[in-house]
1. Identify which of structures 1, 2 gives the largest calculated value of relative contact order in percent (Cα under 8 Å, 6 or more apart).
2. P(r) over Cα pairs in 5 Å bins from 0, in percent computed as 2, 9, 17, 19, 17, 14, 10, 7, 4, 2, 0, 0: which structure among 1, 2?
3. Just checking, which of 1, 2 has the largest value of mean count of other Cβ atoms within 10 Å over residues 55-62?
4. Kindly point out which one of 1, 2 the value 14.0 was derived from, the read-out being mean count of other Cβ atoms within 10 Å over residues 15-22.
5. Quick check for you: by distance in nm of label points 7 Å out along Cα→Cβ at positions 63 and 111, which of 1, 2 is greatest?
6. For which of the structures 1, 2 does the calculation of helix-only ellipticity at 222 nm (-39500 (n - 2.57) for each DSSP H run of 4 or more, over all residues; to 500) return -13500?
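Laboratory data are not the source of any read-out in this text; all were calculated from the coordinates shown. Computed from a prediction, not measured in an experiment: that's the story for all the values here. Cβ atoms are built from the backbone, for glycine too; each structure is taken alone.
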Structure 1
Amino acid sequence: MQPRVIGLDLSLTATGIADGTTERLRPRDVEGSGRLEWLRESIMWRVAAPGLHADLVVMEGPAYSRALQKGHHEAAGLWWLIRWSLHTERIPTAVVTPSALKKYATGKGDATKPDMRLTLYQRAGFDIRDDNECDAWWLRAMGLDHLGHPLVEVPKTHRDALAKVAWPEVTRGTA
């Protein structure tokens, strides 16, 4: 049985989530702390609702190179809010750096968003046009690969990126 692994690419405007399908969570007409609350509730409903409890969540880590961009403070708040919420629900969570994500998907740690989309299409036949959903798909793929259930075959040089992640112990859904 395949474990329930969820990929999360957090964004204040369009969070990508992957769990067999991909989805973009877009909080419209909600600002400030209300936006954070809406996103937290939407994400946690998908990962921790009764009967839907995730075995592992794989989320992209902060992009420190963007630390001075507008909205960074709020984005960091969202990241920590979700990380804390997953912790309180005792959901094992792995954090993947942006460069490790790109390396796993494309073989290059500095790949572009179009590179990520093209590689997804070439390896899996999916044309996911939203960058956040595409990243979430690859994050889920990394988690499943780590647990021995790869979604696609990637070269060993790409799989080396898995060793750069501090993977938590996962006990459910790995049989």
Structure 2
Amino acid sequence: MAVTINGSGQVPVQVKQTVKNDLFTTTSSVPVDITGFSASITPTSSSNKILVMVNVLIGGSRDTYPYILLLRNGTSVGTGTGATGNQINTFGGAYLTNAVTATYMANYVSVNWLDSPSTTSSVTYKLQVASPYNGGYGTGIYINRQEDNSNVSPIQYGQSSITLMEISG
């Protein structure tokens, strides 16, 4: 028996996943690749879609506004379109409060995107991260942990993932 998505007749064809367990840190105000954090899939039909499910744990300095971009073969996809002037179109973002305790904070940014790559060639999705404003309080943003990594009980380490699901029809 075939499993369909929401009774739509669309059937998952294949699933690929990359889980990032290691840490990544940057102070960049412009998007940079999160090393080791990409996933590839080869669609079986050019009419199929790819459901991209992203879950990223981001920590940072207090009063920080990190954001992520999703790139398909090097081209940004799934971003907002309403930004003007100094505003930024993003795939997803987080806000880390200006409270002093923000060094213990981390947020999961979870975004799903139904992509239409229109190809049967391999497609690679990767994530970039940036923090254009850090309030002048800290040293950057962190993937899979909070800013503070001292040996105390509030410190938690997590993991991030990209899951790709090819959907027929």
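1. Checked 1, 2; max of relative contact order in percent (Cα under 8 Å, 6 or more apart) sits with 2.
2. The read-out was computed on structure 2.
3. Answer by largest value of mean count of other Cβ atoms within 10 Å over residues 55-62: 2.
4. Structure of origin is 2.
5. Across 1, 2, distance in nm of label points 7 Å out along Cα→Cβ at positions 63 and 111 peaks for 2.
6. Working through the options, I get structure 1.
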